[in-house]
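Once you scroll down, you'll see the structures, which are given as structure tokens.
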Structure P
Amino acid sequence: MSEDRLLERLEKLEGVVETTVAVLPPLIQDLSRRIDALREEVKAELREREARLEERFHGLEKRIQEVETKLESRIQNLEARLGRQIQETETRLGTRIQEVEAKLDRQIQETEAQLEARIHAVETKLEGRIQEVENRLEAQILALCQEMKAEIGSAFTRVMLYLTAVGVVLALLSVFFR
């Protein structure tokens, strides 16, 4: 009688093992599919954020180029205007060239010093703005990297929890059906 009972228990155990073997592959495939979907979501988010940062960067480059072009144009216009003023003054005051020459030399030096000071001020201001933009972009990139690390860590933790749950289920099954 004891042998029949053992055979009966063995048959039940075989049924449980067959059921477990039949149930586990779909669960593992579902878990794998979820992990792949999560990985694709993270990759898509990274690509999207990279594209947005690249777009912002190009916009800033374009704005800097526009400012440089405007400043160059203003400098050229200023130089042209000063040249015209000097020519008109020489023509009108031909008889007093020596006196005017000394006066114009002083004016030109003063104007040149002022222009150089203004140019330097503009350059300093633009360099400060460029540095601010670079600092903000670097901070945003660092924040984005930290956020992505946190998201990846969270996803990894969830996967580990799923795998731990599967391990616990398998361990419980093996304990109950020995």
Structure Q
Amino acid sequence: MTVLLLFGLVLVLIQIILVRRITFRPIPWFTRMAASARLKSPYAYGGFLFIVNMVIFLVISALVVLTVMMNVAFSLFLFAGAGAFISFMIWIQMSISRESTKKEKRIIGGVGSAFYWVLTVYLLLQIFLLPPSAPEQDPFMQFVGLLMGVVISLTAAVSCWVTVYLAKGKPVNPVTR
């Protein structure tokens, strides 16, 4: 588990370096969406990011469960990589598509990553509420699976907040597009 935690920390550090050094161009749809009257507040924009994170998680989870039921090998790695890539691209686009102060970006990232924080707390509660060992059960494997879920969701929460806070891009005027 220490190796998994170290790997997650290294990925977050690499992500911080890459997000700060690369300048991204916003996609016009994200710019128009960020300029809408309903998403003017950083809390509303962060709430939209929360919903987007939840939808990405549910779709990727459903695809993994579906392919595992069909005995497709290595589908977990494929969908986990695709989900991480899609998440990072959406986080970057949502961060750079509106001109926000650092305080607003902290709020957007905090509210948007709350889904992963809640998931982390839920998984931790499941670890603490594991039933006592019985001959036909294997609570150790349940513990390992839940602990991996905690590490992954914690890494996703930190990555979401850091990406939204640190991403920089070239602003595009939504009116001229």
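Values quoted throughout were computed directly from the atomic coordinates according to the rules given, and no laboratory measurement underlies them. Note that the structure is predicted; figures quoted are calculated from it, not measured. Cβ atoms are built from the backbone, for glycine too; each structure is taken alone.
Tell me which structure, out of P, Q, gives 39.2, 141 once Rg and Dmax of the Cα atoms in Å is calculated.
P
Among the shown structures P, Q, from which was the value 7.3 of distance in nm of label points 7 Å out along Cα→Cβ at positions 110 and 158 calculated?
Label of the originating structure: P.
Using mean count of other Cβ atoms within 10 Å over residues 54-61, single out the structure from P, Q with the greatest value.
Q
Output the label of whichever structure in P, Q has the greatest value of mean count of other Cβ atoms within 10 Å over residues 38-45.
Greatest value across P, Q: structure Q.
If helix-only ellipticity at 222 nm (-39500 (n - 2.57) for each DSSP H run of 4 or more, over all residues; to 500) is calculated from each of P, Q, which structure is the one that comes out at -37000?
Attributed to the structure labelled P.
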